[in-house]
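Enquirer: Okay, got some structures for you below.
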Structure I
Amino acid sequence: MKLGTLLALPLDLARWLLAAVPTRLGVFLRRAAYRPFLASGRLFDLAEGVEIQGLGNLSLGDGASVSPGCTLLCPNAGLSLGRRCFLNKNVRLGSHGTAPLTLGDDVMVGPNVVMDTSRHNDARLDLPMKDQGLSYAPISVGDDVWIGANAVIACGVSIGRGCIIGAGAVVTRDVPDLAVAGGVPARILRLRGEPSPGPGGEPCA
């Protein structure tokens, strides 16, 4: 085993133990321990069991709350959660390459949502897709957005202010301000403020 790996073991163990502490005590300890290493962040709540890679690229706004089982992967590019942003259980966010992932203020993200700024290349037919490398494009989510459970936001997508993304949607294109979108692939169902199409007309978020 390499010396660097041996030296990293105590730090990895400390991180694991810190991530596992439950209740408000754990929230307080993680806030105090992570704060000096974050890109920015002061008054945030990280629940137990949250996996983080790349603390130096992570920004957490005041009042941001991350639920148990979430994964925040930002080894190379910035990942930013705005003020009062809420991630429900088992959300996976990834910012890779040089492509950042940004969530605005007052964003609500339902359980099991996935957002990642990378994708596998697939143009060549003479190579397995796993050997063709990755492409990167940023993801941006505006203020006051509600993203329903199990939605997937693809790389390169921008979601405007005040949008609602339905549960299970796969969003592959930009969504304008105040739009309600759902489906696979997601499409615009209506704009907020317009009459609802009624029962069965749009998915629950």
Structure II
Amino acid sequence: MVAGVALRSHPRSRALWVGLVSAGGFVALALAVIALPLVPGDEVVRQWLLSVASPPVVEALRVINYAGSWRLLLPATLLMLLAFPRARRRWWIWIGLMLAAPGVEGLMKIVIGRPRPEEASMGFPSGHATAAAAFFGVVIYLAGSLPVTVRVLVRVGAGLVIVLVAVARVVLRAHWPSDALAGIALGLAFASIAAMVAGLRK
């Protein structure tokens, strides 16, 4: 019995740590954006990514960029519910996540008020990076029920999509690197909260 409790609590503990680190990272980036005229490294990383992104890479990233669109990910959440029986049992948690995360992301844009690199509209945090991290963060959690080989492939693929969407937002000149990192942090924090709530209701 003790071993069974330990096995059930381990994913919850891992989600807690991911949530705490992600939330802490978001707060740190938000404070840096508020306090400093430019986050250290933002300009250097942005210029480097823009310089190494060849036209074919840019076009590929335009396609990958859709993986961070709420318009795509909200219906994709329905497909996720079909693919994972454990997700269907607590469908309201995942639907709530995909509604709450963009709401908070939009509010943070207004509160922090940081303009994009080449536009006057607000860009902190990146909505695409937030969406990708929230959705694929949940996929990483739900993949725990899959066979080992499939689980590893799904988790690596989901993590790669999160990173590529963040890179796409910078290369497509929509965001500063810190905007994209903050979006990842915010999305993973929400995904971790959803995973912990799902774990508590077992």
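Enquirer: Output the label of whichever structure in I, II has the greatest value of relative contact order in percent (Cα under 8 Å, 6 or more apart). Each step should come with its number before you reach the end.
Expert: On the way: I: 11; II: 34.
Going through I, II one by one, relative contact order in percent (Cα under 8 Å, 6 or more apart) peaks for structure II.
Enquirer: Computing helix-only ellipticity at 222 nm (-39500 (n - 2.57) for each DSSP H run of 4 or more, over all residues; to 500) gives -5000 for which of I, II? Provide the component values of the computation, followed by the final result.
Expert: Working: I: -5000; II: -27000.
Traced to structure I.
Enquirer: If semi-axes √(5λ) of the Cα gyration tensor in Å comes out at 30, 19, 15 when worked out from the coordinates, which of I, II was used?
Expert: Of the structures listed, the value fits II.
Enquirer: Determine which structure produced the value 0.50 for FRET efficiency 1/(1 + (r/R0)^6) of positions 70 and 190 (r between Cβ atoms, R0 = 30 Å, to 0.05), calculated from the coordinates; the candidates are I, II. Spell out each step's value before the answer.
Expert: On the way: I: 0.50; II: 1.00.
The value was obtained from structure I.
Enquirer: So FRET efficiency 1/(1 + (r/R0)^6) of positions 54 and 78 (r between Cβ atoms, R0 = 41 Å, to 0.05), computed for just one structure, reads 0.70; which one of I, II is that? Write down the numbers at each step before the final one.
Expert: Values: I: 1.00; II: 0.70.
Only structure II yields this read-out.
Enquirer: Looking at structures I, II, which one was Rg/Rh (Cα atoms, Kirkwood Rh), for residues 134-173 alone calculated from, given that it came out as 0.97? Kindly include the intermediate steps, with their values, before the conclusion.
Expert: Working: I: 0.97; II: 1.11.
Working through the options, I get structure I.
Enquirer: Quick check: 29.5 is what I get for mean count of other Cβ atoms within 10 Å over residues 126-133, calculated from one of I, II. Which structure matches?
Expert: Values: I: 9.9; II: 29.5.
It was calculated from structure II.
No value in this document is a laboratory result; all are computed from the given coordinates. Keep in mind that what you see is a predicted model, and the values were worked out from it rather than measured. Cβ atoms are built from the backbone, for glycine too; each structure is taken alone.
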